[in-house]
Structure 1
């Protein structure tokens, strides 16, 4: 017998996911057919930010950790890839795992300290660490300082694939996003994922029943930082440039807006938020120089109409929803 999904299970929605995946795979062919190959690069950028936003959603949506320094791990991964290429190493099989590990190591160092705080103090200390890394990279003239690093090309992956071609690079980004997404789905539906979500709901109770809350949160924080580092390496390859501005607080705020826009705590929240945010930015910037005003108005409309994100609009309210304690209807007296 197939057991019904629990309250903490995150459904993958295979039918919707497969249709979406087929559309994304065919997107470069469609762009080439209509002579708009420019949009292949735009789609690659959207998928990279979807990966970064999904990594943030792991700790923000499912772990309840409001980190305002997540872009620091994106920048760490980007610099790891850029410095490696500057040193003469051009293999993607070396650069991408290195960026993943570098993001995770920095997340381990920052999380080990930050997770000993809570609430607004946690927000501020993650912001402080991100700004410290930003100013550190600005001061290191060896790696370009404020001017950043220009990359000579893209990494080599072998198997006859040329990543200098936008379509090949796009499919690499898509493959990595799918792998991370499937791994995240598996993680969230495991005992670890259930414990992480339970900590988000009631950390005090989880401590009382014997769970190592600090360890669970730190593991999630490290994994999110590692995935963000991977996104940073891809972002550096996509633009051919690495800059300290990748670590600024405004970039962390943008990732947080993407997650909130798509839906905090929704499996597809980071992906949907990144797509909507960047598509709106692209469309509005092509129409007016005051595109920030239009983007802000659109975001305000989403917040007013869907306070829990765009994906909350598709969630149906159950008919047999239980009433809160104390609001149960009383029987009429005879």
Structure 2
């Protein structure tokens, strides 16, 4: 009698846990202690207290430096470059299906950024100065950055019904965006009553906001559940530790020791341990799953590589596990 492949259902994770964040001011301290360069972190102009955030952005390819040893912490940033960062945080990757040319209406966006800005435009995250001018080379202000980031990261922000600040310059089209960012603990003002809406945003300020928006603490909690693998199936990470500076993803080996095939859902959930909780690393918006049900055959061994680019949330050093219908594999990630 022919044996029918067994279909294993993937449990859905629901609910988001928002952690109260009380971060330091965005700007460097008056007399900052600068981080010392390492093999993984080349920049000499980043305050020590913000080294890990910038290192994570650098290793996850969100932001590069302005030179081989300078991040440009106190420098301003152009609208086009801030847009590219927001697009990556939202899930844009160069490898995905290109945005059709008809959607790319801005004529002043350089070739290196056309698809990223087109992605933001398509998703109604950015507007141009006009229908054909984005203002690519203009310096972006703190208010403009607040609007773009609040739209790009809308799914992790608190939506308060009351003002969460006392800024007198957070008005008009900037009011809602600034209020959401402040309520979620992402940004602070220049003073207690001034956000600095029209001031240019510094590269360091933008980096801190993006790092906080990408914190797994704003991701859903898995509740610590471990799926029970089916009989005869094992899944194991090929290494105990992965490095963001040298590895592109997690390599897994899945073995089916049974004499019949298993069907499975092509979904791998990455989680990071923070305290006593496992927090989900949000997946890229652009991920598409096959409509058919793939199988691992009887007695087969399957190799799988789950790319770091598959996930939206910033991946930082720590303890991780990856789950699917075949169980759980644990490992660490370093810089």
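Every number here is computed from the coordinates shown, using simple stated rules; none is lab data. Since the structure is predicted, the reported quantities are computational estimates derived from the model, not experimental observations. Cβ atoms are built from the backbone, for glycine too; each structure is taken alone.
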Problem set entry | Highest-scoring label, criterion being mean count of other Cβ atoms within 10 Å over residues 252-259, among 1, 2 | 1
Exercise. helix-only ellipticity at 222 nm (-39500 (n - 2.57) for each DSSP H run of 4 or more, over all residues; to 500) computed as -22000: which structure among 1, 2?
Worked result: 1
For this session: Rank structures 1, 2 by FRET efficiency 1/(1 + (r/R0)^6) of positions 60 and 172 (r between Cβ atoms, R0 = 25 Å, to 0.05) and report only the one at the top, that is, the highest.
Result: 1
Problem set entry | Highest-scoring label, criterion being mean count of other Cβ atoms within 10 Å over residues 204-211, among 1, 2 | 2
Seminar exercise, completed: Matching 1.01 (Rg/Rh (Cα atoms, Kirkwood Rh), for residues 108-195 alone, computed) against labels 1, 2 points to structure 2
Seminar exercise, completed: Working back from 32 (relative contact order in percent (Cα under 8 Å, 6 or more apart), computed), options 1, 2, answer is structure 1
Exercise. From which structure (1, 2) was Rg and Dmax of the Cα atoms in Å calculated, if the value obtained is 21.8, 77?
Worked result: 2
